[in-house]
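Below you'll find the structures, each written out as structure tokens.
The numbers here are math on the coordinates, done by the rules we state, and not lab data. Being a predicted model, the structure only gives us computed values, none of them experimental. Cβ atoms are built from the backbone, for glycine too; each structure is taken alone.
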Structure I
């Protein structure tokens, strides 16, 4: 009593909200099932039938006050448990929404980056020679070379003919009779 409580200790009971949240979801899942509705209906039918069959000796005669009390008690606990489960689902949906928003923002940033990169590549390709351009230029160069070779071959043929004619003239001159 003369010593102060440690900082971690408290007189109030601690509650593990995560554990109770899982319990409330489990109860809400069970209460919201067709099996629960079926068993609850069967139990009520049996209760009413037994109390009607027993007549005046029934533990809960006709107005079925005890049955009404039990159903009210069950509903008074079920409603908050269902609300707790819905709150947890809302929290999970909020977290999922935030994650989806962050993922969408990353995807938008990535797509913007890729669009800028594609635009930069298009600009760079506009300055670079394409395969078709290079082919066309090479064909033109080959055609020019072939024309130059043809001119050169024609010039050589003319030179050969001229040389042959000169040789023929010289042979004619050399074979003529000097008389």
Structure II
């Protein structure tokens, strides 16, 4: 019976821990809506449905604008001006930023998983992602593409220029292929 009570108390505390970050902001926003509705009614003697919601939206948008304008942007500008003074760090930072954008940004770049024959004698193959199909700006013939090969268990990889005839498109989701590569083939999906 004591074990059951301890488990119930433990579950209750875990529930409080999980629910607090969700319900406190909801409660605060509801309280702001409600108090704005009542304040408008007290000040002007009118009851306007939705005034609290509209007012809270405008206030929260204004707070967001203030935060972005006076906190986030100055910090970013200071950081970027510091980066301009440290060229090596800037190159590393921009490379990592571009790589992260390629994985999770709006413009995902790793959308074409491929199997590449890297050694025609031994039929050695590697899994990667096509990153550029048009390399003529670099003076590379039209029959080749750029393929990125992520390393297993690391946040790194290599890019090779590969003849198109050595590439087989994989009919898999990019996320599944990346998981397979990063796990060194241990993960199946």
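Which structure, out of I, II, was distance in nm of label points 7 Å out along Cα→Cβ at positions 29 and 117 calculated from, if the result is 4.3?
On the way: I: 4.3; II: 5.6.
For distance in nm of label points 7 Å out along Cα→Cβ at positions 29 and 117, the value 4.3 is produced by structure I.
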ask   = Who wins on distance in nm of label points 7 Å out along Cα→Cβ at positions 69 and 141 among I, II, i.e. which is largest?
value = I
key: Which of I, II yields 177, 65, 21 [Cα extents along the principal axes in Å, calculated]   = I
request  = Could you figure out which one of I, II the value -18000 for helix-only ellipticity at 222 nm (-39500 (n - 2.57) for each DSSP H run of 4 or more, over all residues; to 500) was computed from?
outcome  = II
message = Once relative contact order in percent (Cα under 8 Å, 6 or more apart) is calculated for all of I, II, which comes out largest?
response = I
